[in-house]
1. Computing Kirkwood radius over Cα pairs in Å, for residues 127-214 alone gives 14.0 for which of P, Q?
2. Out of P, Q, which one gives 19 for relative contact order in percent (Cα under 8 Å, 6 or more apart) as computed from the coordinates?
3. In terms of mean projected area of the Cα convex hull in nm², for residues 247-318 alone, which of structures P, Q is highest?
4. Using FRET efficiency 1/(1 + (r/R0)^6) of positions 87 and 327 (r between Cβ atoms, R0 = 25 Å, to 0.05), single out the structure from P, Q with the greatest value.
5. Using volume of the Cα convex hull per residue in Å³ for the comparison, can you identify which of P, Q gives the largest number?
Structure P
Amino acid sequence: MSYRNYYRGRNILVTGGTGSIGSQIVEQLLALKPKTIRILSRDETRQLELSEHLSRQGHTKESLRFLIGDVRDAQRLRRAMQNIDFVFHAAAMKHVNSCEYNPFEAVQTNVIGTQNVITQAHDCGVKRVVSISTDKATSPENTMGATKLLSERLVVAAQQSCPGLTLCAVRFGNVIGSRGSLAPRILNQIREEGGAKLTHPDMTRFMMTIHDAVSLVLEAGYRANGGEIFILRMPTLKIRQMIEVIRDEQARLTGKSAADLPIKVVGMQPGEKLHEALITEEESKRTRIEPGGMFVVEPQQGDALKTGERVLEGELVSSEGPFLKKVQIKDLLRQGGVFGKAPEEDSKSEGGRLNQDDSIPILGTIKA
């Protein structure tokens, strides 16, 4: 990892630090020996749980600070950012349905909260801010995506007006195994209701594991020059096939047949998209490839792309594939912790990953 020594001895703040992504950022950072990590969130129960978990791992109170607070509160952020070097901004309203029914609350957290982070980071002399976004910000059709698009735009625009501060964003696909994400919800539906719900039989999504998502965040913090959006080259899958894989695995574990666990098509939900896009057609013209399988969207006002690899033409959409096979989906779900660790006898290679012939493809048609 190119960033292994970059975070050593630094003072770091993680907003939303008790969430699925935020807590994993904290854990991966702790392995890199920062001086201290401040964990800001508004959920005291999850703070207690994370504190106890990290204490069992041997991490001391000297390296961790747990702060109750909300990114909507600029003054709380100012106090939290005193003497901080880097900020990882993971606090957000992330669920489409919640944002559709509470749009102004989504604006307060995702838009105003991000502006508060930027302003206070600049005023407090923070060196770097990495803000976490989503593929739903690309050509958004729902409130959550629209607010995350504005959040991205604030980060990119602020690079021009905040001297001494380097800002960037990372754009995720669906993160397997994160709290409230699709795969665990489907598994719970099958266990508790005896079947699964599918909103549309043709739906597709980009997928990534929490580990890969956090690695992208840390790599972006290390590589950023300012104003970029970093995106992992990730696989795509058909949601129906993912549900079938989860159902078949649960049927195997319970001794049932697939017919005992039906999949019911219930119709698309408010704000839900049939397919997601990672990069728009306009963005593709200023997108380059970084080592390690990343797309990097350069800011519009940035330097022209140098000679090298570039996204060919047009937006990158989940409906274009290539799609994972079911055996690859099963492996990806295992990597994401949905099925737990793969037993050695059921794995095709060390660590539960598939062999070269069945390896998980990454998307993107590239030209020099």
Structure Q
Amino acid sequence: MKNFEELGVHQDFVKGLKDLKIIIPTDIQKEVIPILLKSNTDLVGQAQTGTGKTAAYGLPLLQRINPANKVVQGLILCPTRELVQQVAKQLFKFTKYSEKIFTEAVYGGAKIDDQISALQRPTHIVVATPGRLIDLVKRKAVDITNVKTVILDEADEMLSMGFKEELDEILSQLSNTKNKWLFSATIPQTLDQIINKHMAPDAHRIVVSRSNVINRDIEHQYIACSDNEKLNVLVKFLGTNKSNRGMIFCRTKVNAQKLSKQLIAKNVAAEALHGDLLQKERDKVMRAFKKGNLQLIVATDLAARGIDVDSLSFVVHYQMAEKKEYYTHRSGRTARAGKKGISLCLITPSDITQMKYFEKELDIKFKKIS
């Protein structure tokens, strides 16, 4: 069993990892860290959310930064503001014992003037959503001409959110960049086009097998019910978990809003998290949730991207996930840091085929509860 030092990670970063109780590298970390540290290269890593991708690319990136050179040397692109914030925070934690490496997070929905003034400080790494980065480059608020490493995190999500043109534009400006690293849960055809256009033909391809994707500390359960019974079944389940925190997932923002109102009407304190919320509203909900002042969040798949909250006892799939990647991402909100967790699906007859598909594809078994 290799540790991070054996993979080539500098002891200053290993010390920071130990503080975070990150001791044993995950499969994706074991595969990609030695490759990314060895030499300049392009790499495509296929692994689900929750497999430790941030450390897999973040540690080699940090090790490649020259702290004495006060220019932007690394660029990380992410689909959502939450993931941008999460990645920037992780990099900061990794550098607790190293030379100062400055990371700036920039994303839409926040005041651009504040981000422009923040970028005037020495900055080594920029973590950004694609649209906001292009805006800042056009305003000459950030200089990416010295970028030696560009990373696309959750690349398939960036495409599903309509960022293909922005990614093309950014990568075209970075055509001479020595390292292009792309991480994605899936590789759809549109993403293959990006890879073929902007990455070296001999780019490394690393795929983490599906059997290593799902956290084995999660118990997958289901309750069979009709659509009309769902709300009462959910309220009953929440009633038996009054002291525990969790997330409830819906497919659309309309459903998330409706369900949070229905829960509030039944005296269950819940807040909805969806794409229509203003940034300050989202931040307020997330602050309350992370501090433990809010017990439940009702979220859409997209709005939950990048949410990293410890000590969630359960997730409930009020509406079944449309894709196996979404199911993995939803479930991965619970059972963190060695704890146990429950992933509960409220299943109607039309969901049975999808549930069996997830069992087969993700190598899991759903347990029926009454």
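1. Traced to structure Q.
2. Q
3. Answer by largest value of mean projected area of the Cα convex hull in nm², for residues 247-318 alone: P.
4. Structure Q gives the largest value of FRET efficiency 1/(1 + (r/R0)^6) of positions 87 and 327 (r between Cβ atoms, R0 = 25 Å, to 0.05) among P, Q.
5. Ranking P, Q on volume of the Cα convex hull per residue in Å³, first place is P.
Just so you know, all these numbers are worked out from the coordinates, no wet-lab data involved. Remember, predicted model here, so these are calculated numbers, not experimental data. Cβ atoms are built from the backbone, for glycine too; each structure is taken alone.
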